[in-house]
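Novice: Scrolling down, you'll hit the structures one after another.
Any read-out appearing in this document is the output of simple, stated calculations on the displayed coordinates, not a laboratory observation. All figures in this text were calculated on a predicted structure; none of them were measured in a lab. Cβ atoms are built from the backbone, for glycine too; each structure is taken alone.
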Structure 1
């Protein structure tokens with residue numbers, strides 16, 4: 001098991017992110033805090049991974065692992081074998097690579113992610 005170590009006090013604001021990504025119906029703000037990357041993901045009502053992110057990453061499913069906390073809205077996530085979960089405000093979540101997702105609420109889905117922010121919604125190298 002890997003361990004992250006924090007060696008200094010530091011704070012960053014998502015109001016002034018280090019990086020901004022703006023795919024269709026998406027706002028992804030990324031900050032680097034020490035050796036860690038944290039993202040705030042905001043998806044509009046009607047957002048789907050296949051419509052908004054798939055054209056950028058060019059994979060059949062989302063191949064990123066996610067670990068985060070939902071601040072508002074709701075999102076469904078489905079694996080290729082049909083297992084579906086719902087994530088809502090107040091939920092912590094872990095999602096393995098290989099999934100589809102879509103916003104199910106009439107409000108924006110907003111989550112803070114601590115595992116996927118460095119690579120999410122980036123074109124392949």
Structure 2
């Protein structure tokens with residue numbers, strides 16, 4: 001579980017006196033606690049994606065150069081599906097003729113790939129069909 005990995009990483013950082021990693025882990029773990037004690041990995045990834053988006057916006061607005069927290073968060077992302085994998089799955093599993101418009105397929109594809117594919121990427125791929 002991601003939560004356990006974070007706890008172990010925080011403990012190791014405390015032993016090694018790596019304050020930055022310790023603090024990053026604390027922030028993520030405290031965000032998890034807002035959603036309950038027993039969150040699944042899919043929910044943990046969603047939370048981490050929200051934190052990542054917020055940090056990207058913060059970096060963009062402030063112009064800061066330190067990307068340590070962002071790199072820390074991205075370490076916990078699952079392996080992302082490639083554009084080719086998504087296209088192949090769509091071609092094999094989505095019947096566009098049964099949909100009112102092709103963008104309705106986004107929900108089907110997002111449901112299949114979950115946190116392993118970015119919704120914006122899926123939308124842009126579907127627009128090419």
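Novice: Given 29 as the derived value for relative contact order in percent (Cα under 8 Å, 6 or more apart), which of the supplied structures 1, 2 does it correspond to?
Specialist: Comparing all candidates, it corresponds to 1.
Novice: Quick one: distance in nm of label points 7 Å out along Cα→Cβ at positions 41 and 57 came out at 0.7 when computed from one of 1, 2, so which one is it?
Specialist: 1
Novice: A further question follows. Upon calculation of log10 I(q)/I(0) by the Debye sum over Cα atoms at q = 0.09 Å⁻¹ from the atomic coordinates, which of the structures 1, 2 produces -0.24?
Specialist: 1
Novice: Let me ask another. One of 1, 2 was used to compute helix-only ellipticity at 222 nm (-39500 (n - 2.57) for each DSSP H run of 4 or more, over all residues; to 500), and the answer was -21000. Which one was it?
Specialist: Going label by label, the one that fits is 2.
Novice: Output the label of whichever structure in 1, 2 has the greatest value of mean count of other Cβ atoms within 10 Å over residues 33-40.
Specialist: Max of mean count of other Cβ atoms within 10 Å over residues 33-40: 1.
Novice: Taking distance in nm of label points 7 Å out along Cα→Cβ at positions 9 and 97 from the coordinates of each of 1, 2, which one would give 4.8?
Specialist: 2
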